[in-house]
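Pasting the structures in now, so scroll down.
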Structure P
Amino acid sequence: MSENEKESSGFQTKWYEFANRNPITVLIIISLFCLILRLLDTFVLPVTELVGELILSKSLGLILIILYLWSINRKPKAIGIHKNNGAQSFAIGFLVAAMMLGVYYVLILVVNSISGIEGRLEFAPTDPKTGLRGDYYFALWLLFGNIVNVLMEEGLFRGLMVRKFLDKITFWRTNILQAFLFGIWHITWPIKDFIDGEITFGGFIMQSIIQSFSPFLIALTWGYIFFKTANLIGPLICHYLWNSILNIFLFVTTSEEDISTAYIIAGAGAILVGLFSIYLIKLLVERWNLSQLPPWSAGEMDF
């Protein structure tokens, strides 16, 4: 072995040992680095305004996760991408998403009807952050962007964080920590709106709370699905359906009425359903006798 190979091997060994001794520190650093990429994608690059997707930062974040796994000699199944409990995890993720989306759209229709606001649900592919709207081709672009997005976010916040944090702290502390970091991940747009002068400082604080607290609560459910099924397909499908359906089907009014109240009530209702579904998930997992998620130190989940 050459001197360069020895140095490379020695560095990789030290990095592997450091990453396993300090999982929380390392993953918080990785999440902050991904957040910096997200901020650069939002503020510096014009791509988002043109295509309606933070596709660059999402792709780079996914590559970073892959490189991290490679650097510590782990395969994708270490973060829950495998066949074990796959069908059950998929079923749970699909069921939770269907329940949340069903309540969301029913509440929108009911609240607007009570308010006397006329409108209907329409196929209207829209990026919620930039407001860009398009046709079927734009819908396909949003669906593709969501694939990259959920792979990156679930791989980082659930796949890596939940497993590695379990080496140091209990599950519910783990779940709250990853959900908190996931919530912080979503304050990019309030920051942009404040810097652009579209909202006041008070509005920035309010929007930051709203846009971080909602993902925080939803992430608790996704983290629980992963923990109870030891498979990432459940959170992936739930996250993907939630994002994609909301991007494509909108309530369109026949005039200029403000329907923000309906969206707030509908979102709150859907999130509550997601939280209450934790009990249903527990019952299903017990019925199916699934193996729950082992900590990172247990290895590649070969059960």
Structure Q
Amino acid sequence: MRLRAGLHVMRRDRGEVQVGADPRWAVRLTDLTPAEVDLLLALRSGADVALADRGRHLSTLLTGARLVADDDRPVVPGPAGADAAVWSLLLAGGGGSARVRQRASSCVGVVGLGPTGLGTALALAAAGVGTLLLDDERPVRSVDVGVGGYRWSHVGTPREAAAARVLRDIAPHVRLGPGQDDDGRSGGATPDVLVVVESGAADPERGQLLVGLGVPHLSVVIREGDAVVGPLVVPGAGPCLRCLDLHRADVDPAWPAVLGELVGPAPADEVGVVAAVCAGLAAAAVLGVVDGDRPTAGRTYEVGLPAPSDGQAAG
């Protein structure tokens, strides 16, 4: 018997052991003999433990809770293996490896490759997305160095070229798209999902074009002191960016004029902790589409300083 990767095994009391720390799948085994406790604690190392008769009963209980590894399923190599392990716990029939492996056939585009955009691309590549299309010819600046993966040696290099090199370092399996070489130049493939990272406000013309093409797209807007992740626009299944602009215009009649001033090519400075949080949120939203889950259309997340999350201070 071998447990699924990443599970904790903890002694709770005499004759009682808990397997798993997440309440969604954790189980408590009680009235155990010392030998049974030792058997369960031996599983901490990830080893395949031989079973006696009573051990087989424990194996049956843990198998019913979907906590025992299935040796017939190949292990997903690299960082995507963590995704596969957790999804095997989350899915009713297991199959985390199959879910992650199917990501290899997906194609995601990222427009705007500052720290947030590059961080999103890196998270998607590490999660197993097979093809990434990169779009941002603007040069890497000194303020871009850090969280997203840019180094000082990249300053002055076109972002899409530098981003392609960073991606190759952490995910050599990733394809950069049909007609897209190692410098990140794209050949015009249509992505399954497009992430658009912009400064100030979302370009309404681009949004309308993507809706017309039927391309699901996630808007990420970097503002002066915060950033907005979302909405995820699925054409025909929820509000689009124009819907939101019309709502803002109802609240503020001057919004169309303000929007025109905000939309522009100049990249905004991105604070590292905000970029890191936004990249994670954006990647999670995209994987929901890639994996075939039902996306939540119209939802947005505002992430800003001084508190990029809703966490409470300890103590």
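Coordinate-derived values only; no laboratory data. Keep in mind that what you see is a predicted model, and the values were worked out from it rather than measured. Cβ atoms are built from the backbone, for glycine too; each structure is taken alone.
Structural remarks
- With FRET efficiency 1/(1 + (r/R0)^6) of positions 174 and 238 (r between Cβ atoms, R0 = 25 Å, to 0.05) derived as 0.30, matching label from P, Q: Q
- Given 43, 22, 19 for semi-axes √(5λ) of the Cα gyration tensor in Å, calculated: source structure among P, Q: Q
- Computed 2.4 for distance in nm of label points 7 Å out along Cα→Cβ at positions 22 and 110 - originating structure among P, Q: Q
- For Rg/Rh (Cα atoms, Kirkwood Rh), for residues 38-85 alone computed as 1.02, the structure of P, Q it came from: Q
- With relative contact order in percent (Cα under 8 Å, 6 or more apart) derived as 30, matching label from P, Q: P
- Among candidates P, Q, the computation of helix-only ellipticity at 222 nm (-39500 (n - 2.57) for each DSSP H run of 4 or more, over all residues; to 500) that gave -23500 used structure P.
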